[in-house]
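Visitor: Next up: the structures, one after another.
All of the numbers you see were taken from the coordinates with simple rules; none came from a lab. Not measured: the values here are computed from a predicted model. Cβ atoms are built from the backbone, for glycine too; each structure is taken alone.
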Structure P
Amino acid sequence: MIEPKTFYRKLDILQNKIGIEKQGKDYLFLIAKELESTLGEELKLLNGCIYEKVDDEFVLISAPPQMENSIKKRLDCKNPDIQAVLKNHTYIFEKPVFVNGEGDGEPDEYKTNAAFVVNNPLNTWIFSFELMGGWVREEVNLCLNAVRTALNFRLASESVKGEFEQAVQIQQSLLPEPAPEFYGYQIASKSWQADLVGGDLYDYYDFEDVAFGFCIGDASGHGLSAALMVRDVITGLRMGLEKQMKMIHTLKKLNSVIYRSVYSTKFISLFYAEMENNGNLFYANAGHPAPTLFIGDETFKLEPTGMIIGAFPQIDITRSFINVPIGGILVLYTDGILERKNIESKMFGYEGVYDVVRNNIDKDANTIMMAIYDAANAFGNYKKWEDDATVVIIKREK
């Protein structure tokens, strides 16, 4: 028997190693060796081998040199011994089962194999070890189960992390930073996510017959499901507009696609507009917080002209119009800005935005954008943002 304090201390060291060891092609092999070097002597455990699932077999991918000629190279998934490991997750056999030959003679309780299974969303591995005379079942089971649990957690965490990193890269590639340049206009835009990936979006479109088009949107919720919605909406709008579809037809078609999606996030507010060279702005607002046009001391809110995208199989939405004169400033935002709360649970709101813009009316678009974000951030006492926050500023110069 191992002295309990020594056993748990070494097991803790081993689990920490599993958590911090850099993953790579040799990661599993290194953990198997670490298990042997840390607790192998106490557990009477040695000669660790690793099998990887390939189609309907487990194929040997790692074995000590002295085992290469005696260890089985392939094992059928339907093999009863393999089924026992897969069913029980950790298993101690009555006789050696991973070596060539039939195990002649009477079963020896004190010389056999132990194995456990680990997996990530893409693959499954079996670790096998030889147990020499003097091993204790309870100690071996406890150790192998602890290692198996730690490995499964690490592999799953790395897989999820990888998916999130890909989602971040996809989203960053979709949001246009820096903002494009269009003659006669200053444009600034930025999105701040509450999580690694967010549900806010904005985009710009270059047309031949108008100055440019643009949009801003906010998918319900945030995180990965909202980010997938952002990807589909941006892609859908770009495809529809490239085909020279009309504004309303494009939005109705997009609504139909989103409504049929299987994501938990199934609706999005969206403001889409097309700016002509003379400042005429044609827009459709599908349930998005009303952008505001600042003309001198006056403000004009561009209220919704239809319902949110994706909540119903069909939507009624219309196009509206306003002129942006030289010097006019169009300010767009998402709920994350407007609903930012202070310690008294009061929202930053439209008035918070209006105060910032009026105090910076003569500044450039980027300065106004950052001033809005900074003011909302300070209003919320610089605490973590509870929702994604996006600001778009379009200032007409000519």
Structure Q
Amino acid sequence: MTKNLQKEIEKKLKELEKKNALPPLIIKQLREKLSQLKISKKQFERIIEEVIKAYKLALVEPGEAVGTVAAQSIGEPGTQMTLRTFHYAGVAELNVTLGLPRLIEIVDARRNPSTPMMTIYLEKEYRYNEDKAREIAQKIEMTKIENVAKNVEIDLVNRRILIVLDPELMRNKGVKVGEIAERLKKLKKGEVVVENDVIYVERKTEKLPELQRLLEKIRNLQIKGIKGITRVIIRKIKETNEYVLYTEGSNLAEVIKVPGIDFTRTKTNNIHEIAEVLGIEAARNMIIEEAMGVLEEQGLDVDIRHIMLVADLMTTTGEVKQIGRHGVSGEKPSVFARAAFEVTVKHLLEASLRGEQDILRGVAENVIIGQEIPLGTGSLELLMYTLRHKEEESTSG
């Protein structure tokens, strides 16, 4: 490509940018691709012409029923989805809800996913060292007394709690006897006595139910880690040679505070948590990413714009709302549209008690009463004055 042609290409691209004829991302991609091609001026003009043509064809026209198209485009492939739970991203030890159940969770905006999990990326000094990655994993993973003990039981003879620790489990979890004893002392439920790998909690009571309640409390006593993160698995990513942590359970607000974690890439599949910690825009992006991930994993081809429309609708008010009677569908201004979705009689009864009016502007309500929908040919009225009318007027005159 000659220097003159390069200058001409750059001039034309800047002109398109100035006129807003194409989005900045497409212009950027054109700039990159054209610099790698050996083309003539005529070929360049033809490429630009075709790109603009393709872009204009992809635009949504005013009055187009985008909601209906999106619902059909997601709903139809959704019928082909399986109802099983799959392993996640090559981590055989983790089970994560995928397929149709996960898609339902996303559009229902469930506050707690059935299998909450996090993908935690590390900072440069930690991500290539397995030992350093393990240190962070030990800081994050919630460790209870029952996770490091061979046995936790009631010594009925002496009326006390007996904790027999497992040295190997303690090594794996990075826990010391002193830490456990310290946590037990903070409970203030009796005197704590340590003998090698055995800890006694002396409780001066004759009541067995009281000892049983204390036993449960001690078993579930958190020694270290972050609440909600029940398990951490370390995996090496072949492409980048970095170590990544996958967790069972989620607590984004606390995890991103841990030193050594790259909070710019760390994510959770709990959309409400993302909205609370990172804001509504991040939650919108996660709805798109999670929904597209589920569909792609099933081998289903759905245009991302349909998913983006759903995500926009779910987050447009500044909070995550479900597509359902407690969210988007239940807040429609039309009584008939709400009644068409769920609990028909309840909606009609409440609307009649309040004296609500339905001005029939939407699609669903017009279909229900059997009249034309205000879309496409139904969105306008056309009056025609033909030659025949002219003739009739002249003869009558």
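Visitor: Ranked on relative contact order in percent (Cα under 8 Å, 6 or more apart), which label among P, Q comes first with the largest value? Working shown, then result.
Guide: On the way: P: 12; Q: 16.
Going through P, Q one by one, relative contact order in percent (Cα under 8 Å, 6 or more apart) peaks for structure Q.
Visitor: If you rank structures P, Q by mean projected area of the Cα convex hull in nm², for residues 192-239 alone, which sits at the top with the largest value?
Guide: Details: P: 3.6; Q: 6.0.
Across P, Q, mean projected area of the Cα convex hull in nm², for residues 192-239 alone peaks for Q.
Visitor: Given that helix-only ellipticity at 222 nm (-39500 (n - 2.57) for each DSSP H run of 4 or more, over all residues; to 500), derived from a single structure, equals -14500, which label among P, Q identifies that structure?
Guide: Q
Visitor: Can you say which of P, Q returns 2.8 when distance in nm of label points 7 Å out along Cα→Cβ at positions 80 and 320 is computed?
Guide: Structure Q accounts for this read-out.
Visitor: Among P, Q, considering only distance in nm of label points 7 Å out along Cα→Cβ at positions 40 and 368, which has the greatest calculated value?
Guide: P
Visitor: Name the one structure among P, Q that distance in nm of label points 7 Å out along Cα→Cβ at positions 136 and 176 of 6.9 was derived from.
Guide: P
Visitor: With FRET efficiency 1/(1 + (r/R0)^6) of positions 128 and 184 (r between Cβ atoms, R0 = 41 Å, to 0.05) coming out at 0.05, pick the structure among P, Q it was computed from.
Guide: Corresponding structure: P.
Visitor: Determine which structure produced the value 119, 75, 34 for Cα extents along the principal axes in Å, calculated from the coordinates; the candidates are P, Q.
Guide: Q
Visitor: If you work out distance in nm of label points 7 Å out along Cα→Cβ at positions 248 and 328 for P, Q, which one comes out largest? Before the final figure, lay out the partial values.
Guide: Numbers: P: 2.1; Q: 3.4.
When distance in nm of label points 7 Å out along Cα→Cβ at positions 248 and 328 is calculated for P, Q, structure Q comes out on top.
Visitor: Given that semi-axes √(5λ) of the Cα gyration tensor in Å, for residues 112-335 alone, derived from a single structure, equals 43, 24, 13, which label among P, Q identifies that structure?
Guide: Attributed to the structure labelled Q.
Visitor: Here is a further query. Check the numbers for distance in nm of label points 7 Å out along Cα→Cβ at positions 24 and 200 across P, Q and tell me which is largest.
Guide: Q
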